[in-house]
1. In terms of mean count of other Cβ atoms within 10 Å over residues 172-179, which of structures 1, 2 is highest?
2. Supply the structure label, taken from 1, 2, corresponding to relative contact order in percent (Cα under 8 Å, 6 or more apart) with the calculated value 17.
3. Tell me which of 1, 2 gives 0.90 when you compute FRET efficiency 1/(1 + (r/R0)^6) of positions 140 and 268 (r between Cβ atoms, R0 = 30 Å, to 0.05).
Structure 1
Amino acid sequence: MKILHFSEYDNYEQLKKAINLSLQYDFVDDTFLKTLTYKDPNFNENDILIAIEDNEIIGFIFGVERIKEPREKVEEHKEIMWIKAFGVLYRYKNKGILDRLFKEFEEYVKEKLKKVIRISDYASWYLTPGVDNLYDYYNKFLVTQGYRRLGSTVNYEIDMSRFYIPTYVYDIMRKKFSEKDIYIINIKNNIDKKTLDWIEEHFSVFWKIEAKIAMENNFGGVLIAINNDKILGFSTYGSLHPSWFGPIGVSKEARGLGIGTVLLFKTLEELKANGQRIVIIPWTSHLFYYTQLPGIMKIRHFNIYVKEIIK
């Protein structure tokens, strides 16, 4: 067994296989792999460490540092290295593979003069917002390696065969929207700078990035609520993957009118129209808000970890 940087063995098919076989609750297809790799402007093959045996990737640490985008955050995050994902094939779990990978990865991080490793709250271009609580082996391993649990977040999974738009949502559109002259526009296959700037101003540059990605993807788009050419709220679909919903947000002064609820349901309707059987609502703490959705099939709990690296 030997440990290499991915740049020394850049077999993307093997990497995809290793991720899928090491992480039983996560699934990476070719579209998602592109999002995680060369669609990420910060991606560097050297930041991925892989364990190789018999020309097969049997373990990996998918690292990334913020070197290009968003430009406003590069300096702020210059001392951080993220791990997007890590894993080892099941039959190698008790053979010390992860220990060796993490030891070499931490040495690599020190060489790059980083002071912190975070797992895995890296926005954007991410697989999951942390380590699923169901990965008991991986969570326990991180604690033994000195990683501290920083917080938690959740993903929702929606069974779209059970999804429908309730009557009260149509009532909001028929009554409140007509009274306030609010209407919904779907922006797709077009970069709308006004909307993107509004999202950054009212929310964050990371949400702006994901909205821009969705506008560019042929399977994505951004719904916006408009009143007299004024944007009141937005909702994104198909940003990092065709099955992904969000982010979603409404300006503070427009809350309480049901705009978020309408955007939520209309966006999910768009995903269903696109043929998505399962929809993922990633990285959220708004547990009560999403419980109004018909078809909730699973809520995944993720742990976020951090470790300070001493040189």
Structure 2
Amino acid sequence: MRKIIGIGETIMDIIFKDGQPTAAVPGGSVFNGIISLGRLGQNVTMISETGNDRVGSLILDFMRSNGVSTDNINVYHDSRSAISLAWLNENNDAEYSFYKDYPKARLDIAEWPEINKDDIVMMGSYFVLNPILRPKVKEFLDYARRHEALIYYDLNFRSTHRAEAIKLYADILENLEYADIVRGSTEDLENMFGISDADKVYKKEIDFYCKNMLCTAAEGDIRLITPAVSKSYSVEKIETVSTIGAGDNFNAGIIYGLIKENVGRDDISRITSDKWDKIVGYGCTFAAEVCQSFHNSISLEFAKNFLG
């Protein structure tokens, strides 16, 4: 079975609605998708870090109970696990307050997980651009590329880092060069490149480095741009409980679709329009499911029914 390796942060999300705490759920942008893929019986592992405290123990137990390997989690002893407060507005979109107390030594992992050709690496967010973590992230991406992994890059670039975009530009381009598929929201594109139009960003910033791009736009159309296929997909309107994890699980659906349709790294340029329809369909289905609860990943019940 092909392996899926996520690299990103782990965090405990405490979700507030109408000023009151409603749920506490382990999270992280890549983490949320990895949990969903674990619930679907995929061979998944996570490269990350957490503290040796009660929050860290909850996160690790949550991963193991959902079929996610913790062999490559750096558990640090001299600082606390990260926590975020997620404040849902009237549209159930979240604004975040982060509380982080990291040690000086970050991502202290002695050995990377085994990678074989066409295993899938999912990376994203500020975690893979953070100057403190960048040397270790780059070491891993070089390792993944040498072993011919398919690399999926979710930009997930928040407005809180917009002022750093110019400083991080070289690393952003380097990540695009590592990637076989890049996914971003229109908000990510605006924060990172100052342009929200997917086609303009693809032509100006993406195409030279990565040929395959997906762009989501909340309830707006999904834009797919590749050398062979260029099309838009409408998004079904649904009643949401929380949009936390929607994009993360869209990513999980795309990766699940790539595996289900037996798409390897060398096959991406030959994916037909019909096959992309199926792959994007998985992304939309997973994202819609997650929006209907306070959880950051697809539910166990949904996963069981989905697998039949």
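1. Details: 1: 13.9; 2: 19.2.
Comparing 1, 2, the top value of mean count of other Cβ atoms within 10 Å over residues 172-179 belongs to 2.
2. Values: 1: 20; 2: 17.
Computed on structure 2.
3. 2
Only the coordinates and a few stated rules stand behind these numbers; no lab work does. Small disclaimer: the values here were computed from a predicted structure and weren't measured. Cβ atoms are built from the backbone, for glycine too; each structure is taken alone.
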